[in-house]
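Following are the structures in question.
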Structure P
């Protein structure tokens, strides 16, 4: 069961969340950064499970960037 979850269910779920977050980002919705953060944490888990450490570090950086984006978009009224 764990094999199915880590090889199929979780990666496809994270892919869907990431695509949905990209659509929300295009629509300038701040919640996209929360979804990116959630998906990135999931990808870190998947990459560590598969021992793809360089990509896990990449998604750790992406997590930091999405957290920063959430903060910045909350501070500014950039859409005005």
Structure Q
């Protein structure tokens, strides 16, 4: 198991990866189990407009394609369209 510093760094890197993949998105990443592999992402993004919930989640998953293969065991996603 990674130490707390490594977990915090990886969470920040994951958050940045979502933000990079969805420019302008506001991302909050939580680690409810404090284990670094069961994460919850709350993403607010104007690009979700007119997208179904499934499409919104697919957009978030696409930003973490590689990480979901090995580094992230579970990712819960909550998406919201950014209000103008």
Structure R
């Protein structure tokens, strides 16, 4: 997330979204889930909590379907965004 760290959220988002779309086209569900797991950080930085929650939920669902351990770590990320 170097672009995010340099303050270029738009560039970081574009690159992650390109990677996500490529993963979808190639049927690489694990990499689709990884992209969906990274995108919410950018949404949080931009104040888009609902979109962050949506992507984390999608990532969680894919990781659960794939049976990967990453699924366990996502739900705690969603919870704080639900509290206003």
Can you tell which of P, Q, R yields 19, 45, 26, 8, 1 when P(r) over Cα pairs in 10 Å bins from 0, in percent is derived from it? P
Assign the value 22, calculated as relative contact order in percent (Cα under 8 Å, 6 or more apart), to the correct structure from P, Q, R. R
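Just so you know, all these numbers are worked out from the coordinates, no wet-lab data involved. These numbers were taken from a predicted model, which means no experiment stands behind them.
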